[in-house]
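Below, each structure is written out as structure tokens.
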Structure P
Amino acid sequence: MFDLTVEDALARVESRNPVLNALLTVRADEARRDAAARAAAPARSPLWGVPYSLKDEWDTAGLRTTAGSMRYRDRVPLESSAVHRAFDDAGGVLIGKSNLSDLGISPEASSYLGGPTRNPHDLRRTAGGSSGGAAAAVADGMVCFDWGSDIGGSIRMPAAFCGIYGLKLSSETWPISGFFPKVPPTLEWMCGQGPLTRTLGQMRAVLDAAAPTIRTGPERPFSLKGACIWAPDARGAWPDFPGDLVPRLQKAIGPIEQDPGLPSTTRVRNIYNAMWASHLEDLMGSDNLGFWDGLGAIVSSVIFRGSLGDRRIHPSTAEILGLVALGRYTLYRDPRKAEANAQAIRAQITALWDRGLLLVMPVCVYPPPKLGRTNYNGQLLACAVPGNLADATGLSIPFGHFPGGLPRSIQLLGPPGSERLLIDVAERLSL
């Protein structure tokens with residue numbers, strides 16, 4: 001199931017990480033000591049001695065956790081997150097912390113600390129974000145798995161761009177703790193966590209190890225009766241979706257509905273944007289810059305791009321925060337309205353789950369953008385953010401290739417606690 005040794009993983013990191021910038025911090029000597037200790041003891045789990053990485057937002061006692069921010073480059077937590085404890089108890093060997101966008105905000109893993117994470121399939125293109133380093137490390141064979149976070153496609157899209165599996169778990173069932181920086185409570189319910197792996201069997205093993213420590217919520221009752229396809233407004237580089245999908249989906253699941261009666265993906269994307277913009281003060285208040293200093297850092301980064309030495313916020317993150325601030329003072333000033341619209345979307349999707357229907361969408365209808373260009377496609381996240389507004393369990397599954405050969409993926413969206421069912425369906429789709 002796991003065919004990578006710690007020594008082989010470290011050799012791969014040494015040769016490939018300078019090219020891909022997938023890992024932000026590497027603990028080579030410590031990993032070798034951990035591997036030797038595991039080898040001298042009887043295995044207690046399938047993860048025993050397995051090399052893995054963690055997105056650099058999960059606290060690791062004694063090893064820096066920076067959230068990809070230059071301002072936190074020397075931050076070393078005293079306690080480990082439940083995520084780190086779970087995999088350490090299972091006997092996994094932590095190779096290092098994976099690269100991400102500054103504060104995990106931009107959909108491109110690029111920071112002043114780690115540089116831009118490059119896509120293993122095309123070095124000119126991004127691996128996605130914010131869990132881009134995680135996806136690149138797994139896809140390139142530096143580690144067997146990583147554990148990311150997803151508040152706007154941040155697990156599913158990097159997994160899709162790199163051609164691997166990525167699972168966003170529902171915050172209702174798998175609540176986040178030991179996460180830096182802490183997500184404001186008004187937005188936390190949209191943020192999921194979960195594994196990135198090369199195979200579904202590996203994903204099952206990782207979930208088995210994590211669940212006793214991290215999974216605290218119940219599984220919502222769900223009896224699978226079929227699926228409905230939610231096609232995006234813009235088909236981008238995938239004009240034949242959903243035609244490409246229907247035959248395999250019918251074989252794997254059964255009855256298919258192609259008109260679920262849901263709003264357009266553009267409408268849902270705008271509601272998602274409104275949630276961020278209308279809660280700007282909460283978002284800025286969660287960081288130690290404060291509100292006004294934060295706005296100053298955003299303006300400086302967008303205009304001067306760090307050329308004057310101001311590296312408080314990386315430009316890719318500053319561009320996103322600048323758009324959020326613009327929205328706050330123009331279109332999206334009412335947080336209660338944004339919350340009501342978000343809950344209405346969640347209720348509509350929940351009604352489909354209550355009928356026993358999974359939602360099926362592309363993860364993204366565009367191939368990974370060239371480095372530095374990710375923020376310039378307003379439709380890039382249109383298929384990813386519905387899963388966050390619904391607090392869905394979302395599984396990204398490789399599904400063919402775009403013209404030119406870059407990976408393409410679909411996603412299954414199910415209710416909280418449905419991760420095992422989604423993996424079962426994905427296995428049938430892969431046959």
Structure Q
Amino acid sequence: MRGEAGSYPLDQETLFRFGKAVGGLLQKTNGTGQPQVILGEDTRESSRWISGILAAGIRSTGTSLSYAGVITTPGVAFLTRHHGFTAGIMVSASHNPFYDNGIKVFSNSGLKLSEVQELEIERAIECNRREGEPCPQEELSAEPEFLQEYVSYLCSMVPGGLRLPGAPLVVDCANGSASRVAPLLLKQLGIEAHVINAAPDGRNINFHCGSLFPANMAGETQAAKAPLGIAFDGDADRAIFATPDGNIGDGDHVLYAVAPFYERQQNLKGHAVVGTLMTNLGLEHALARSGIELRRTAVGDRYVLEEMLRCGYNLGGEPSGHIIFADLSLVGDGFITLLQVLRMMGETGTSFPEAVNGLKQYPQVIRNVQVREKQPLESIPEVARIIEACTRELGDAGRIVVRYSGTERLARVMVEAQDAATVEHHAGLITKAIQSAIGAA
């Protein structure tokens with residue numbers, strides 16, 4: 001669930017019914033024991049009152065609730081699994097602006113709920129709709145041991161004696177959940193860092209900072225000649241990096257840096273990495289030179305994880321910086337990503353620029369076309385013909401993905417190839433064909 005805080009579905013009545021629906025589902029599926037839920041939130045001004053209403057709804061069903069306060073989304077997933085909570089709930093809209101918010105629910109294995117369970121909760125919300133129903137809000141007090149347990153878990157991933165960077169890192173916390181975790185983690189590991197955007201005020205989360213706006217972090221990294229820069233998003237489930245010369249490294253760079261390292265240590269299961277339709281073709285070709293296959297899924301971390309679990313792979317992710325190290329966590333965790341990059345650097349004596357030097361990303365453009373309706377593209381002759389012709393002309397030297405947005409009336413046209421002019425040419429042809437056939441007036 002995600003939207004503008006205070007408006008449906010994040011209005012008070014729906015939130016209270018959501019809490020009751022989750023509690024009711026857990027009561028029904030938990031057998032004889034009392035269900036127990038762990039609740040965490042990010043730093044948005046709306047997160048605290050949303051948590052209070054959810055808590056009231058959940059507890060109204062007899063379900064027990066513990067409150068972790070401000071913590072990362074992967075932190076909630078870890079605590080859910082570690083303590084055997086029946087479910088975990090995170091209040092966050094991730095990388096969205098402060099006025100949005102959202103709710104993520106994890107099962108007791110630390111995985112997101114299945115689509116079947118999500119539909120059951122939606123049905124319960126609608127069935128329990130009562131106009132004017134009182135919506136109590138609980139005053140919550142965070143239990144600080146939860147945050148420390150998560151930090152201790154992260155610290156356990158760093159081998160004793162690992163060679164750590166000798167100069168301070170630049171760490172951008174996006175004025176979000178990372179602001180609570182980063183200072184504790186870095187101090188306990190003895191890692192020096194210049195921490196920026198770690199003063200949340202409820203409204204500055206993701207505001208011209210963090211993984212969506214990594215340029216400032218990259219500039220600070222270059223100015224400080226830091227060995228590495230990193231920018232998290234609002235709930236710290238993704239991370240974007242920067243090199244000492246200010247170049248930005250996205251999720252594709254992380255996969256390219258870590259996958260060969262895992263492969264040399266015989267830790268890369270299946271000799272493959274899972275990406276998505278948006279993963280750059282340059283990564284696919286670069287990994288192939290190391291004997292590593294790239295498997296693609298639909299866009300979304302849910303689909304990446306499904307493919308990893310289905311085939312037994314342990315490394316996958318998206319260009320956005322959402323990376324899953326399945327042997328360590330079944331959700332993307334920006335801090336785990338940072339620690340694995342530092343481990344690679346420390347154990348190999350390789351700098352981050354050296355580790356990603358062999359990756360040459362192909363020029364890529366993404367065009368959004370407003371459409372009046374979402375007809376199957378293959379059923380529109382002139383559009384299908386242009387896409388087929390462009391795909392045939394590019395051959396193995398390029399890639400075309402045309403799909404509809406899941407939430408807006410948009411057709412997204414992605415073209416990548418070795419030559420920027422070729423990319424622009426084919427993107428223009430396909431965009432024009434879609435606009436001509438079904439473009440919005």
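Just so you know, all these numbers are worked out from the coordinates, no wet-lab data involved. Values in this document were obtained by computation on a predicted structure and should not be read as measured data. Cβ atoms are built from the backbone, for glycine too; each structure is taken alone.
Here are a few things to note about the model shown:
- Rg/Rh (Cα atoms, Kirkwood Rh) from the coordinates reads 0.98; which among P, Q: Q
- Structure from which 30.1 was derived, mean count of other Cβ atoms within 10 Å over residues 172-179, options P, Q: Q
- Origin of the derived value 61, 40, 33 (Cα extents along the principal axes in Å, for residues 92-331 alone; candidates P, Q): Q
- Structure responsible for 2.4, with distance in nm of label points 7 Å out along Cα→Cβ at positions 348 and 412 calculated and labels P, Q on offer: P
- Read-out FRET efficiency 1/(1 + (r/R0)^6) of positions 108 and 404 (r between Cβ atoms, R0 = 25 Å, to 0.05), computed value 0.80, structure in P, Q: P
- Origin of the derived value 1.17 (Rg/Rh (Cα atoms, Kirkwood Rh), for residues 212-315 alone; candidates P, Q): P
- With relative contact order in percent (Cα under 8 Å, 6 or more apart) derived as 18, matching label from P, Q: P
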